[in-house]
Structure I
Amino acid sequence: MENIKGNQCDTPSVKELVKIVYSGKRFGNHVNEVWPNLFLSDMTFANDRYSVWKLGITHVLNAAHGRAHSEGGPDFYGPSVVYYGVPADDSATFDLSKYFTPAAEFIHKSLEVEEGRVLVHCAVGVSRSATLVLSFLMMYHRLPLVDAILTVKQRRWIFPNHGFLKQLRALDIKLRTPTL
């Protein structure tokens, strides 16, 4: 345990988080519903407009916006789908935390829309997009990081890179530290 400002913080180390993420079965379809009306997918699914429409997706958050083979964009899905792009690299040195708040707000507001269904994707659907979904669950549903990971892992194997786990850990500590 780590002592933060005199309060005990239960946030595990990055090494312990890696063990949690790696535990259990590694499975996943091209798309999985990981929270009510919130879907995580890879680029293969996201680049298939018909499948996206068939699933009733109303909002798309592309965590690989502008990257190779990512066809998504404001015009790709048509006027019936609201699009938000995050130009993230799946690199341990990329600061994805600067997108935690706007991405979480986008997901939250999208799910509040009547019959709102949100697709969050990146290339493989296990690192960038999973990190943004985890930050949403932590910020809007007050799930501790470990609980958010375990919740998503019930439906899809995820593996945020070490840098993203470190950023999520910092968010967890921030959200759990009482403000004075």
Structure II
Amino acid sequence: MRFNIVICAVVAVVFKMTNVVCESYNSSWFVFHNCRLKAISRDKVVFNMNGTVLHPVNNVQAHLKIYKRENGFKPWLIDSKIDACRFMRGKYNPVAKIVYSLFQPFTNINHTCPFVGPQVIEGLYPKPELLLLPFPTGQYMLAIRWLFDKKLQFDTNVSFLFVEDLLKQKW
């Protein structure tokens, strides 16, 4: 007697942006012209950002934090500070590598310092296969504070939904 059992699991992943907030604190250094989400379809939302660095900057730090929504946004596991100029020369920070890999194909921010002129992200949509970290289902916010010469210049906060449905099985 021989039994053949076939189990097929389908993993359904929803990974989409739900809100974006960009705020410049010093419009003499950095100006946002556009910072918004655009719904392309029910499952696809793209992020477009256009800003200008008005003066050459050779000292850029980024402070990345991920918050999870639990009765308001609460700090989650990831809190990392990087030297953006050093990072663009050699990808040394694993958290920043993951974040950068998500938006790198959609941007002109792909060179070392000095940063000056238009900084553009066009048509960014998150791809779950690039995430590389196990995220539990939930709502999150990636908050990045940008500092030029150790002075806060602007914030970019992107909220996103991540749902992984492992229960869909086909027998």
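Values for this structure:
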quantity	calculated
Test item: helix-only ellipticity at 222 nm (-39500 (n - 2.57) for each DSSP H run of 4 or more, over all residues; to 500) calculated as -2500, pick one of I, II	II
When distance in nm of label points 7 Å out along Cα→Cβ at positions 64 and 144 is computed for each of I, II, the largest belongs to	I
For Rg/Rh (Cα atoms, Kirkwood Rh) computed as 0.97, the structure of I, II it came from	I
For mean count of other Cβ atoms within 10 Å over residues 32-39 computed as 13.8, the structure of I, II it came from	II
Entry that produces 36 once relative contact order in percent (Cα under 8 Å, 6 or more apart) is calculated, selected from I, II	II
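We did not get these values from a lab; they are worked out from the coordinates using the rules stated. All values derive from a computational prediction rather than experimental measurement. Cβ atoms are built from the backbone, for glycine too; each structure is taken alone.
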